[in-house]
1. Of the structures labelled 1, 2, 3, one was used to calculate log10 I(q)/I(0) by the Debye sum over Cα atoms at q = 0.14, 0.30 Å⁻¹, for residues 103-158 alone, giving -0.48, -1.12. Name it.
2. Which structure, out of 1, 2, 3, was helix-only ellipticity at 222 nm (-39500 (n - 2.57) for each DSSP H run of 4 or more, over all residues; to 500) calculated from, if the result is -21500?
Structure 1
Amino acid sequence: MASSADTQCVFSGQDVRRVPPRFSIPPTNHEVMPGGSVNLTCVAVGAPMPYVKWMKGEQELTKEEEMPIGRNVLELTNIRQSANYTCVAISSLGMIDTTAQITVKALPRPPTSLIVTETTATSVTLTWDSGNPEPVSYYVIQYRAKISDNGFQEVDGVASTRYSIGGLSPYSEYEFRVMAVNNIGRGPPSGMVDTRTSEQAPSSPPLRVQARMLSATTMLVQWEPPEEPNGQIRGYRVYYTPDMHFPLSTWQKHNTEDSSLTTISGLVPDITYGLRVLAFTSVGDGPPSDILQVKTQQGVPAQPTGFEAEAELDTRIMLTWLWPVQDQITKYELTYWEASSDNKHHVIFNPAGSYAVEGLKPDTLYKFTLAARSEMGLGVYTQPIEARTAQSTPSAPPQEVHLLSLSSTSIQVSWAAPPAASRHGNIVRYSLAYQAVSGEDQQRHEVKDIPADVSSYVLEGLEKWTEYMVWVKAHTDVGPGPESGSTRIRTKEDGNARLTGAPDLLSAPSN
């Protein structure tokens, strides 16, 4: 085979330069996505011009009889694996080759060795190993409460292999997993790891606290566990006192283990006690329940508990409470009044767990207090609770509607809001209606959505020297109130500037 040095030969008296093959455009390396495509181009020159073929390892990719001269393009499609491709240039003066590397970029592998290194009542610290020989862009942590039916929550863009997740619920089981992300996408998740957050003192009081007198000096108290125990409830503390204005630390205290029922003895007969219950974990005490008042008279009901009020309509509020532990109630007595008035209403009704108060004013705040009665006497009234009836439509139209003729084609309308007692909600907008009494256009026209803070509006494009009727309505979120009585005025006679003297003004409604 000829050396790489140039060789000269003489043919028919002429010098001919002979050049071994070399690559003028060698193939380049490529990174591709899984399933991607790429064209590998290889160009070789020499004298004589070399043939160019492609090989993959020992496999010939270019047929002998189809081997091109000088340039060969290898088309690769649906690439799934990394591989090396060799371009070979051959002439009578020698053979050279060069290799192009095709690297298939794959999704990252799952992280490994995920462990929990630290827990508090509201946070968990995780560490893990990358699990990938190549650097990854970042990590995604997914986690969820084990008792939840919701999907995973995510922490995205985690740059290191250690991270603390906060905002968790105390004494709750969570499961965690981690995924690595590169420029291809997210890799598969790591194995799951689970842990329980630490305990905390309860963050809510016991529920449904009720009491009744077993005798004039012994009280039975019962309750349900708190909604947010934040740990294992170790017991409850029952506080009681006849002096409810003193701090809780001065009240008498009765401890009980993890039970929802206890009795308190040695009470003073014929007085009213205040009662509160709290739960505690190994970490500390939770908040106490609201004060429940009990008369130390056997057979007299305690305060109704769980007393709540909810507006159902613009004139009705539904009251609900818990059924008491005693069964000797004969009547309930309800007192209610407008928050802005001292005029109180008193209602007596048969034993029930709810009562609808009807005939109330719309968009009005009311107060309610309830007591139970037995044959032995009337129990203690609850502390007042509040509820506001729903909004309604105004029951009166806007007031003081005035019209001012500005020109032959425009009228200014002004008004005042309906009386406060008849608005029944927040006025959110006004609307106008107007109609010519005579003329070519006697259709009724409307102007909608005039802002609530506007008290005048100019009607334009009217007919000259024509009498118009105008009506105004106020709207709440519920809907419009009644129209004002029709008010009339005539536009001016011509389109010039306002005439000297008093303007045409008419503000008396026409019924």
Structure 2
Amino acid sequence: MREQTRKWLCCPRHVSFPAHIMDFLHSQLNKVTQQLAFVSVDPIDWKFYVQVISWTVTLFESYLLLRQYPLYSKTEPPAALAAHISASDFEKSQKYGKDKAKFALFSGFYKQCLDSVLLHYGFYAWSWDFTGRAMARFGYGVEYQITQSIGFVFLLFFLSSLPTLPLSVYSTFVLEEKYGFNKTSPGLFVADLLKGWAIGAVLLTPFLWAFLRIFNWAGDRFVPWLMAFVLAFQLIMVIIYPMVIQPLFNKLSPLAEGELRNRIESLASKLKFPLTHLYEIDGSKRSSHSNAYFFGLPWSKHIVIFDTLIQQSQPEEVEAVLAHELGHWYYLHPTKMLAISQIHVFTIFALFPAFLHAPPVLASFDFPQSRCRTAAHHRRVPPLPGQLASTLTFERDLMILTPLEAFVSIGMHAVSRHFEWQADRFACELQEKLSDEKMSDMGDRLGRALITLHVKNLSTVWVDWLYSAYHHSHPTLTERLKGLESFQKKKL
């Protein structure tokens, strides 16, 4: 009787979750897995498939860069911007865009070659075996496979990060330095790198441990439980990152008393935005690029403004930028994007079981056949090479789903651009929403702020439509200015 009770308590289907919902999800996921049953039996050369697809995506991205590159040779800005950008600023912007495009083309091929070499020579299988041998030297056997899995992930991250460090150094100290954006010293660069690795270790270790424990506990019904865990982790990070992690890199100080603070607090009060703190962040410590954002719980929000934005724009223009940001809050855009991302993650998790117990997939990535068979027969032990290799090749790097991810990226950017239009329109309509004549020129102010930001950041003003659809989450400056003009006219 006690044994039956113990099983009842340990079985996920009985843990205060509507059984009929769990059963329905499990049945639907089983149908997907059955449709993909060929994955576990057909001798498909997955390594070759991944190589071909990843190179196809790299070549496509290079093609987009080559479509965009000729636009950097234009000698005049778009007509809508001609009166707002000086000839010298436009020329500098074009040169900056051209240099960034060259660097992106080189770094794209460099990273792809690196990934291809690591994949071709069985880097994943070697890393797993190396981690196991290293643990064995310290007396840790096969029963510590979650520990081995965590060590494996860290080894992969560290060894694959080292070859790309020169790219970060060049981007920071050559490219950004050339155009006056870099404010990072070599010492600060190294300190940031070490801090990033340390924070990653502190956060990733419990995340991986919990992830694999839930995976093992839930058995074949792991998808909904892992979804809930990932969502909870994301929500926690939304709170922890700006309050705990970001202060390790930048100083957040209360925004000084004055016109700007008065404007923002008044706007937040009129909109009933639950403003708790208003911060200025020393973004100029590392870069002269500027930004502003908000974060927090539904009942307690915090606004952060970069000191560079305050320095580059007038208070009424910064207020307009914050009006745009509050438009995102008003229309629940962060919540909607989170929901969309959860659908995306669920789709990945739904396909994942088909690859989980598939010896041909594991063999393709150079894991020994004996271990592949072990992974296939022990479904309740997630960290074995089979399951961990599947995680890395399917969920972490999304190598098998790379073509679909490219289309997902375009779709996500389209949604994001729609939200940007809504936030711009919100700023233009504040006069009507608040019955405040002082807000009548909010659209003009936002337009001036956007122009200032683009000029100071040397942002590209000529953009190829396909390149923009693939890479940009915001409409181009020209598009936004035309939209603001349209929104303003509709008010008249």
Structure 3
Amino acid sequence: MVDIFTYSSLSLLVLAVAFKLIFHLQTRTPAPTKHLPPSPPSLPIVGHLHLARKPLHRTFHSLSQKYGPIFSLRFGSRLVVIVSSPSAVDECFTKNDVVLANRPDLLVTKHLDYNNTTMAASPYGDHWRNLRRISSLEIFSTNRLNMFLGIRRDEVKRLLRKLSCNSHKDFSKVELKSMFSELTFNIIVRMVAGKRYYGYGEHVKDEEEARQFRELMREFFVNSGGASNPQEFVPMLRWIDHGSLEKRLMGLAKRMDAFLQGLIDEKKGNVEGNTMIHRLLSLQKSQPEYYTDQIIKGLILVMLLGGTDTSAISLEWAMSNLLNHPNILKKARAELDSQIGEANLMDEPDMPKLPYLQSIISETFRLYPSAPLLVPHMSSDDCTIGGYDVPRNTMLLVNAWAIHRDPKVWDDATSFKPERFQCGEADPQMLMPFGLGRRACPGAGLAQRTVGLALGSLIQCFEWERVGEEEVDMTEGNGMTMPKAVALEAMCKARPIMNNLLSEFVDYV
């Protein structure tokens, strides 16, 4: 009897809701019809999430071939517009730059970005402008980057010494992916906190602290998928916390916050130092109401997430391309030998004398942008793009990967040809590995310096060959930063210049 009563009640409730919905739809004033970008057929509730196959940039490129360079998808309850043409991108970041300067509010950014208050995740406004000003003056200014040149130089030398351990007499096989990751993390952490957390078992002062940091960063990158998590767009999945995503994010955020707070507290007890934390703490004394510990932790977090994985991935793609194009590698080495000499190790200030090396880096950024869909934007108001209506609170994704390979923009678009940047064939405005507009990456200068110094040094100091006769596998893996699917292994042999380097003293920190 109880079961019959329960089922009857539920049936009446469903019917009542259905009648109310029908009555509401029939009597409400019709909203003006919007001219939305074209879209494929969708499913109830999930929309087009079933089409979001990884890697997303390739999936979106395929859809753009059918629906045009501006099309829309429904990710659950959220409208997403994807643009894949230079003209549409230009319209986004000129006429609509302010309207599209917001970031989407996601579970990931809520928990891992201090409730959307970091420079990467915060909405466009006074708070973001202050963070951007701080980063431009105190972190990424030319003067500040020059101050930390010694760290980049030292970490690159450590990498070269590690590579040379077994390669003086003959070629030896090395796995470069992990080495590039260690290089970029040590550079950033030394700039931020004066510590090394990666070191081949040497020159790491606190092994347990280093292990904890490495584990935290690994978890951060695994869980920072953001726009690729279905829970972000389907309320029901959020309510039931499908896959325990929110619980996992909350625990990770708590542990990372405690770790970063420990770094800050340590520096508060030691006022002598030239790290970024020291500098930010000195500003905290004069403006304690703004330079709070949370603001400082947010700035550190953005540097760690934005300045490490991206540069390491760019180095791995660059070396992979050079191994598959030995003639380009040979030409780059000849430029280094001619401009720098075979006795002097190249340095950052030498980059203007190495246009071909710069072209190799630009071509790597073009074919293999570390953020193929850039960082998602969000419209703060209604706007139009390419004649289509884009409503408020629409997520915008820019398929930089597709634009970088557009045959209408680039000659022989899918080929690795650094010469295009020397011969004036390329439009540099269509190269956007660091984003465009107000929310473009402020760390572009640091990334270019790190990649330039490391790549030039690797070419100058070693002979390089593929492990076998087959070309290096250039398959893209899954992730927001487009890693290689197969970690890069190569054969290297030290050149005579390494004898000079090995005799130099390294200022260990």
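1. This figure was derived from 2.
2. Derived from the structure labelled 2.
Any read-out appearing in this document is the output of simple, stated calculations on the displayed coordinates, not a laboratory observation. Not measured: the values here are computed from a predicted model.
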